[in-house]
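Q: Once you scroll down, you'll see the structures, which are given as structure tokens.
No value in this document is a laboratory result; all are computed from the given coordinates. Please read all numbers here as calculations on a predicted model, not as lab measurements. Cβ atoms are built from the backbone, for glycine too; each structure is taken alone.
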Structure I
Amino acid sequence: MPKFPSQIEIIHQLTEAGFTQKQAEVQAKIVTDVREQNLSTKEDLKQVDFSTERNFSKLKKKIDNMAQELKNDNKIIRKEIELLESKISSKIFVIMSSLLGAFTIVQKYLLP
């Protein structure tokens, strides 16, 4: 992996290229500051990787918990649907029985 030149090496290269000592020092300072502010170290990347893995793990647990909650909710809803179906069937039976009784009465007493 390429090694970045030190501030002293940058100053030396710039003065050899014709910069004054002061110009070379200012340029070297700027380059060094930019490098320190914008480059990530291996340790920075390891920290980001660790943080990402930790966040992914937390997210996976949340998703797993939500999936389990959805399964539980689904079971509850299915039971409620079954109960409602049973109630509706019972009511339909009562209505059909009433209609049959009414039809029998009409047939017996009102039809010749």
Structure II
Amino acid sequence: MPKRSALPDDLKREFDAALTKVGITTDLAKIGATACVGALIRLAGGDQLYVPTKDLVERDWQIWEDFDKPGVTHIQLAQRYGITERSVYLIIERMKALHHKKTQPTLPGVDPE
């Protein structure tokens, strides 16, 4: 029988510690950690899951801010950040959607939740 991945148990420990650190009681933290891991398994079980580092999230926002400057091209950004031009397009598309979501109000009954 193949060895079961330790990842769910590792995640439970990490979530439990994080929840306890913010003041949630030990019993509730264990329940919350188990629920979070269960949600991840339901959401992405069997799939690869990419979790960016904080550095990449900050880099993506910096690319978005740099792109907003006059005369800056996708090629320049790709060279500056050491990524492909296609990656720059994808990052800008994603950041544009996030920026729009943060700055534009939604219309009840019109905009998707």
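Q: Can you say which of I, II returns 22.7 when Kirkwood radius over Cα pairs in Å is computed?
A: I
Q: A value of -29500 was computed for helix-only ellipticity at 222 nm (-39500 (n - 2.57) for each DSSP H run of 4 or more, over all residues; to 500); which of I, II is the source structure?
A: The correct label is I.
Q: Using distance in nm of label points 7 Å out along Cα→Cβ at positions 11 and 43, single out the structure from I, II with the greatest value.
A: I
Q: From which structure (I, II) was distance in nm of label points 7 Å out along Cα→Cβ at positions 67 and 91 calculated, if the value obtained is 3.8?
A: Matching structure: I.
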